[in-house]
Structure formats: C-alpha cells, structure tokens
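Have a look at these structures, which come just after this line.
Just so you know, all these numbers are worked out from the coordinates, no wet-lab data involved. These numbers come from a predicted model, not from an experiment. Cβ atoms are built from the backbone, for glycine too; each structure is taken alone.
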Structure P
Amino acid sequence: MRWTVHAEEPLYTDEWLDIRLADVEIPGGRRLSHRLIRTAPSAGAVVLDGQDRVLLLWRHRFITDTWGYEIPMGRTEPGETPRDAAAREAEEETGWRPAELSPLLSVRPTAGISDSVHHVFRADGATYVGAPADAYESQRIAWVPLAEVPGLAGSGEITGGSTLAALLYVCAGR
C-alpha cells in the first residue's frame, strides 16, 4: 500500500541535512504529518586482500558513544560518482588505495525516516600509499579475517547497518 505525499516543507536545511515535514495520506484516507531527512548519497568500500581479510576502521561514534569496526565510507561530493567517492573515502580514511571497484550493493539504512542511500563497492586488493589523510576518522585500521565478521557482529563490535549489510553479504557469497 502506497502512501500519498501531498506536500513537503523544509524545517531545517544546511550542507549536510534537509529536514522536512511531509503531509502524507496513508491507506484508508487518514492524513498525518511525518518528519523526514534528505541527504546526499554516501559511498563506501569493502576492500579485500588475497588472504580473506577485509580492511576496517576501529572508530568511536560520539552520537551513540560506541566503538566498532566500519568499512570506509563517506558522503558523495557534488559532481562525484559514487565509485569515485568510495575510492576517495577508502584512501583518505585508511591510507590504502583500493584496486578496481565493482558495485556490491546499495543500502537504505533508515528508510522510515530518511532517503539516505549508501552505495557500497568491492575491491579485491589495495596498495598502501601512506598514512590516512583523515587520521581523526579512526583509532586504528586493521585487516580483519572475513571468518571473524559474524562473531564481531554478534559481539557488538560491528553494528553499523551499512557495514553489517556489506560484510555479511560478502561472507554469504564466499
């Protein structure tokens, strides 16, 4: 059953977020106000080496006050393709330049409140090019065995939706 959007009005807008109030009609004719967030797409990379390991960042997220492993990912800049953004983010955040990227999957992690889409690519190989440009992004960078991913997810060391979706998707296809 599809909801009908009659109108949207901006509540707050900046370079990162566009928070809106929508006048929607749900099946049965009832109308309600629904808040939503519009964002630019993000792009990330699952970077694998030849030893069944994946390149991950160990980082703190202040909003949830949690630590966990994540794939490198960030916002797609205006005029940039998702593939180019994924390559740039991987190199900036890890210091490793990924090999040729191929599409893996796209994730809409919060579809009930946001139009955010995360385009995730896969690289089989990477070249170390130096220290990360964005050293503040993580406490450490690690090559983690893919076989450990399900256990890390179960223990709460991987909780980010897009990271979980991408890594478990890769594990399921092995």
Structure Q
Amino acid sequence: MAQHVPSGSGEPLTIERITPYGEGVRVQLSSSAFPASGTIPLRHAAYGDNLSPPLQWTAVPGAAAWALILEDPDAPRAEPFLHWMIWNIPGDVTSLPENLPRTPRLDRPQGAIQARNDSNSIGYFGPRPPADGGLHRYHFQLFALGAPPRFGPDAKLQEVVSALKGDVIAQADLIGLFEHRTQ
C-alpha cells in the first residue's frame, strides 16, 4: 500500500527561489544518520531526542561561507515549515556534527549563526508532523556562498533568501522522510 504524502502548501522551497551563478559547480550533501530520501531516525525528530543530524558535503572552490535551510513543504499551512536556518558556516568547513547547541552564535563551526525556526526556538527543530499528516519530506538545503551574509540571528527567512539571491555559487538538497509516530 502506498504511503499518503500530504499535498503541502504549494509555496516554493527556498532552493526553488534561488539560482546559483556558478555554472557546472556541484556540491554533494549527505548524512551518516539517514540515506537520501530515507527515513530520519527518531533521535533527530522532535518526537525523539530532537538532535540535529550530522551532515557532510563536498568542498566548493570559491565558497566563502555556507548557509543551510531546513524546510517541510508538506506542513498543513500556507508556506513550508522552517525547521532550521544556519549561516556563516566558514567556506572551508565541509560538515556539521550531530547535536549542535541551540544558541544563536556557535563556537563550532566558528562564527556560524542560527536563527529562530517556525516553532519559535533557536536552531534545529526536528520533524514533528501531525498525527494524521502522512509522510512528510524534510529538505536540507545547502548553499555555497561567494561572501558571508551580513546579518545577525534575528534575521527572518525572507531576509536570508533575499541576501542569498545572486550570491550562491552552488547548492544541494538532501531529502529526509518522517511520519508521525508515538514513542
């Protein structure tokens, strides 16, 4: 029997609103916690331990910084649900460890900044689809930037998207799946 996938908001994800200027530049994004289009483990969901998953990516020549935006387009609302927004990850960094602190400014990676998610908390907020919501897709969207963004942790998603336009060298999208479950 096929899994029910909600129709979602219909609003575009961040990655669909940004065109990289680096032609032919590719970046690969992965996680040791789950395969591409695989199920996100309970420890990384808000129903479980709510730990940010470890992420790894390939280096991109000319990347001065990285930004990561995690969205759920299947949330029952007008726009995708923002689960995580982190930027100013130094350009020479190619991974994030599991369980980043939920603070606006990080020491590791040095200088990285996290903003509020749509659950009104700082940093990562794991999958938490409603009980009758079906299977949700979580898009970990990574952007290689030609210059670090110039705003603080109070920035809103629209401000970040506007700043990213025209400055993205390469991008990647890792999709993880999660469906409501009780513990």
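Here are the numbers for the structure shown:
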item: semi-axes √(5λ) of the Cα gyration tensor in Å derived as 33, 18, 15 - corresponding label from P, Q; result: P
item: Distance in nm of label points 7 Å out along Cα→Cβ at positions 128 and 144 - structure with the largest value, from P, Q; result: Q
item: Mean count of other Cβ atoms within 10 Å over residues 64-71 - highest-scoring structure of P, Q; result: Q
item: With relative contact order in percent (Cα under 8 Å, 6 or more apart) derived as 31, matching label from P, Q; result: Q
item: If P(r) over Cα pairs in 5 Å bins from 0, in percent, for residues 72-111 alone is computed and equals 6, 17, 25, 16, 13, 14, 8, 1, the structure in P, Q; result: Q
item: With helix-only ellipticity at 222 nm (-39500 (n - 2.57) for each DSSP H run of 4 or more, over all residues; to 500) derived as -5500, matching label from P, Q; result: P
